[in-house]
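Just below sit the structures, each encoded as structure tokens.
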Structure I
Amino acid sequence: MVPKRWAKRAVTRNTIKRQIYSVSTQFSRQLSPHAHVVRLRAAFDRKEFVSATSEALKAAVRAELLELFTRASAHPQLRA
């Protein structure tokens, strides 16, 4: 879930969602076959990430997602 209050522009929200889908496919074998929710809890600063589709934004989102999915896949209750 990517709420408007944390990512004002639709293009930013869509970019974040695409990164979530991309990273989740990498971890699909390591996680249990259930629905998993990824929720954005903090804003991405528009001063730091001027472009909504910048490589810097994509890299920052991907790094956070990789850390999140790595922790989730290592958690024994979440594995199949």
Structure II
Amino acid sequence: MEIIGIIIVGFIVGLVARFLKPGNDKMGFIFTTVLGILGAFLGSYLGQVLGIYQAGEPAGFIGAVIGAILLLAILKIIFGRR
């Protein structure tokens, strides 16, 4: 059951990140979910390392969205239009 929760939260984080980041990011359901999950890991790791929040705090969702936006920006730089 825990993995299903991670997938659902990852998808929501991915959707929010795609909505907040300007530009057209064409990606499907699976890539949006993977983006959200990886962004959650990145944002949670950075937030905890920097001492901004601890594990399990509601601020972790904001950190996850910021992490997903960072991943979107990195992907845009790497695979962006030339």
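With helix-only ellipticity at 222 nm (-39500 (n - 2.57) for each DSSP H run of 4 or more, over all residues; to 500) derived from the coordinates and found to be -15500, which of I, II does the value describe?
Source structure for this number: I.
Here relative contact order in percent (Cα under 8 Å, 6 or more apart) was calculated and came to 33; which of the structures I, II was it taken from? Write down the numbers at each step before the final one.
Working: I: 44; II: 33.
It must be structure II, since only it matches.
Given structures I, II, which gives the highest value for distance in nm of label points 7 Å out along Cα→Cβ at positions 39 and 55? Numbers along the way, then the final one.
Details: I: 3.4; II: 2.3.
When distance in nm of label points 7 Å out along Cα→Cβ at positions 39 and 55 is computed for each of I, II, structure I gives the biggest number.
Computed from the coordinates by the stated procedures, all read-outs in this text should not be read as laboratory data. What you see is a predicted model; the values in this text were computed from it and never measured. Cβ atoms are built from the backbone, for glycine too; each structure is taken alone.
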